[in-house]
Structure I
């Protein structure tokens with residue numbers, strides 16, 4: 001996911017470079033055709049991923065009705081980045097809003113907020129005015145715990 005304007009600009013530049021590289025490989029008759037096909041397939045895949053990421057970032061920036069979609073709890077950290085983009089805040093402005101140093105926000109974004117404590121995650125959501133709800137879900141029974149699970153078996157001598 002593109003997380004800020006700098007990454008967005010780099011991604012757009014990479015897309016232009018990929019297009020040029022694809023033209024070069026496509027027109028290179030000095031190499032084996034199979035090699036060129038494999039390179040083109042790889043470059044096309046990379047281009048598609050970048051185009052999708054750029055499109056998501058563009059759509060978040062242009063979002064007129066700022067609404068964040070429902071998602072799994074494992075995806076909650078991406079909400080923070082999406083909120084920042086939709087709100088049009090720079091990293092500096094957003095870090096101030098969250099009461100963080102800009103470098104700390106950069107570290108959190110770099111690891112997809114995996115190192116943020118649950119307490120801070122809840123605090124961030126509160127500051128952003130976001131609410132978390134648990135959908136009604138049928139609970140599955142846990143597998144029974146076997147008493148023999150932790151015991152050692154002795155082999156005959």
Structure II
């Protein structure tokens with residue numbers, strides 16, 4: 001069995017800590033953790049927790065070719081993609097208001113950007129995204145697909 005390792009930085013400032021913890025929690029839901037170690041890093045201006053996760057992928061969410069994708073939030077967008085990204089972000093934020101949670105707890109901007117780039121047509125397309133837990137896939141896939149179907153009709 002092959003083990004993998006990934007590190008996370010949990011910044012201590014409140015506005016960053018919640019988002020950093022959400023990224024870590026999403027990742028932990030999408031893998032089988034084998035060991036987790038943490039260490040406080042006493043940086044003079046920006047102390048943070050460094051978290052090391054030793055894990056194996058969850059077989060049921062690994063694609064046949066093993067490839068998962070996630071575009072960087074700095075990936076350039078075309079004008080059309082930028083408009084779609086803003087509409088998708090509005091959809092996510094409206095959903096977050098109804099659920100009384102921050103938008104990034106539904107999907108991070110990098111996930112939104114990746115969705116805009118791949119324009120999913122099926123649940124299998126959404127399963128290609130890296131870092132989305134099974135729980136989130138089950139909860140939001142239908143809404144994401146409905147969003148793109150509406151946009152494709154325009």
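Matching task: 20 is the computed value of relative contact order in percent (Cα under 8 Å, 6 or more apart). Pick the structure from I, II. Structure of origin is I. Out of I, II, choose the structure whose coordinates give semi-axes √(5λ) of the Cα gyration tensor in Å equal to 28, 20, 14 when calculated. Answer by label: II.
Identify the structure, out of I, II, from whose coordinates mean projected area of the Cα convex hull in nm², for residues 83-130 alone was calculated to give 3.3. Working through the options, I get structure II.
Set I, II, criterion mean count of other Cβ atoms within 10 Å over residues 43-50: the highest-scoring structure is I.
Taking distance in nm of label points 7 Å out along Cα→Cβ at positions 51 and 115 as the criterion, which structure among I, II has the greatest value?
For this comparison of distance in nm of label points 7 Å out along Cα→Cβ at positions 51 and 115, the top structure is I.
The value -19500 for helix-only ellipticity at 222 nm (-39500 (n - 2.57) for each DSSP H run of 4 or more, over all residues; to 500) was derived from one model only; which of I, II is it? Going label by label, the one that fits is I.
Taken together, the values in this text are just the output of simple stated rules run on the coordinates, not laboratory data. As the structure is a prediction and not an experimental result, all values here were calculated from the model. Cβ atoms are built from the backbone, for glycine too; each structure is taken alone.
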